[in-house]
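We did not get these values from a lab; they are worked out from the coordinates using the rules stated. Remember, predicted model here, so these are calculated numbers, not experimental data. Cβ atoms are built from the backbone, for glycine too; each structure is taken alone.
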Structure 1
Amino acid sequence: MRRVPDPAPHPDDGRTTGTERDAASVLPADSSTTAWIRSRRASKIEPDPARPIAHFREAERRLDGSRPVVLHVLLAGAECPFTCIYCDLWRRTLDGPTPPGAIARQLEIALRETGTLPATCGVKLYNASNFFDPRAVPPGDDASIADLLQPFDRVIVECHPRLVGRRCLEFADRIPGRLEVAMGLETADAAALARLNKGMTLEDFDSAAARLTSAGIGLRAFVLLPAPFVPVARAVESALDAVRHAVDRGARHVTLIPSRDGNGAMDELREQGLWTPPALDLIEEAMESCARVSGAVVTVDLWDIDRCRTCRRCRPARIARLRRFNLTGSPGPPVRCRACASSS
């Protein structure tokens, strides 16, 4: 088994602000880590760009304690060009650029099939890539997309920190609701971050965060739990450090993402002892620690949460506790399980 290569040097693009850049201009040239990751991938299931992958409603807690409905639209589009070692979202993406007009058509379908929306409603447009990457969302479609977003008081998109530029600010001006950009911080451990093949540093995140907050655009952050290359004994402490880092830079919503295997690269990291899949008790411990951070909503992503290790008897109660935390912000009493106690 060949071990994961050392990280490629971080490219110096002058960190120009307020200019339009495509992803190719900020990617490392000829990264051996990228080749290592891609060589371990299984095959894709390419989506139909004529319709969204999925759409659903979900209540989401805001900082003021309200819990309005948010329409989630999972868009079909181009694969993200940043080959992060932990990512598995490429499985449902296109090999080529997103066709012009496709994102607006997908959004139209989601709105039509969703029906009547409440007066106060947000929308998440997640495309398994970067909303401001021209290959993922053609810039010529921004006006038609913005027209469809008129009913929403908040519009949440995802983007790599190094692709947050002038187009983002212009898009914020096109929509009546407030734009929020979710960026992956992943970890505040600079050494671990350098090995994720994410093509960014903490300074890149901080620079993009300052650009967004100074323009009145909301900032959200994703934090991995645990991040690869972070010892499991430090997993909770490391996640808490990352949450604090994001909140200190202006994030008002931080989501803990339980990291998972199955993309090839993460499976090898697990075998090499460089990453440990999180058990539910680790996620609960991180939830309890991060709930004490003030100034932001902290939630746990529950996508594929059933894959996380715990005993079958208490699994439903533990997952229900995480769901309550997401809606209330309070961890509530811990789950007591006789089966777990007898096996410890």
Structure 2
Amino acid sequence: MRRYYNSSVLLFLLIIIVSCSSTRNVEIQTMAPAQVSLSKAIKRIGIIGGSVHLKEEKEKTGLNQLISRENELLAIKAREAAIKGLYIELVSDKRFDTIILLEDIVHNEADLNNYGNYLEWNTVESLCEKYAVDAIFSMAYYDSDTRVYLKKTTMEQLNLLRVKEKDAAHQITLETLIENGWRIYDPSSKLLIDEFTFNDQIVSTAKGLDPFEALQAIEDRTESIVKQSKQTGSSYGARLQPYEHSIIRDYYVRGTPGFEQAEIYTLSDNWDAAADLWKKETENNDPKISSKACYNLAILNERNNNLDVAMDWATRSYSQYQTKKIAQYIKALKDRQQQNELIILQQSEPLTSK
């Protein structure tokens, strides 16, 4: 009873604190520049695949050998899926005219212990000249490491009388760690434009009366690894595209009855009605109140992706009542304006947030 009472008191106090807060948060959807910028001169791209490297356990039982053989074929499928994922992503990018797969032509192999398999620039230039491409996207390496774990357990089986009974069994767990690295070479500037590594883990488990039967009982492992590998290729291609993300801003909801009424409007998603009340408060004789109203209008315009108008209101807010908070917000708006300019440079057409 005492614990229930304490919980109720804490909840009541939390409600009071939230309801008395002078600000409320709003989530704003915006765009961030692509993580990788390419020259607009790059229109034709060649893709080459890296060698497959399997890390194997020292213990070589019959079971491990069977798993090792399966992993060799699986790793090749997974590598091809990753390259296909990148290919599909790049083909859908309207900035590029041609995407050529060169993975069956070029063997991109070198020291796998330290991933020093960087292409020589004369190799890159030769490839670009031979296949008339402007840049090379390289899967530098594809590493796969599978750990095998066995333990004794039980499992239910139907006996001859069709009655369930527990039998001694084995449980096998395959923990597969996948690492693949990607690089982009620009021969015109002799720049390694980007270098990125993906790490993934796929865990599969099953039971059987013996370890080999347990291994055969594992389902969807191949599909899961191939699907995840394809996604890494797609994700790498997506690094060339601006992406949506959300930011949190706060706005004022206390100070005058107008602010309190405006809060009610925002909670019902009627931001236009709230804006009308805030505009009236910008004429308030109290500079602190006027500054808050201008600040709220800046937040509203940023929410609507009108960054120039938001900057005007933020500057006016700061002129009315100079605070560190408003100064930091003005800096944040400048950063967003610069990001939008970069997005325009990265794309053939300007992008706007949804």
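Points worth noting:
- Among 1, 2, structure where helix-only ellipticity at 222 nm (-39500 (n - 2.57) for each DSSP H run of 4 or more, over all residues; to 500) as derived comes to -9000: 1
- Ranked by volume of the Cα convex hull per residue in Å³, for residues 95-286 alone, structures 1, 2 are topped by 2, which has the highest value.
- When FRET efficiency 1/(1 + (r/R0)^6) of positions 215 and 295 (r between Cβ atoms, R0 = 41 Å, to 0.05) is computed for each of 1, 2, the one that comes out at 0.05 is 2.
- For 1.00 (FRET efficiency 1/(1 + (r/R0)^6) of positions 63 and 255 (r between Cβ atoms, R0 = 30 Å, to 0.05), calculated) the corresponding structure among 1, 2: 1
- Entry that produces 1.44 once Cα Rg over 2.2 N^0.38 Å is calculated, selected from 1, 2: 2
- Entry that produces 1.9 once distance in nm of label points 7 Å out along Cα→Cβ at positions 127 and 263 is calculated, selected from 1, 2: 1
- Relative contact order in percent (Cα under 8 Å, 6 or more apart) - structure with the largest value, from 1, 2: 2
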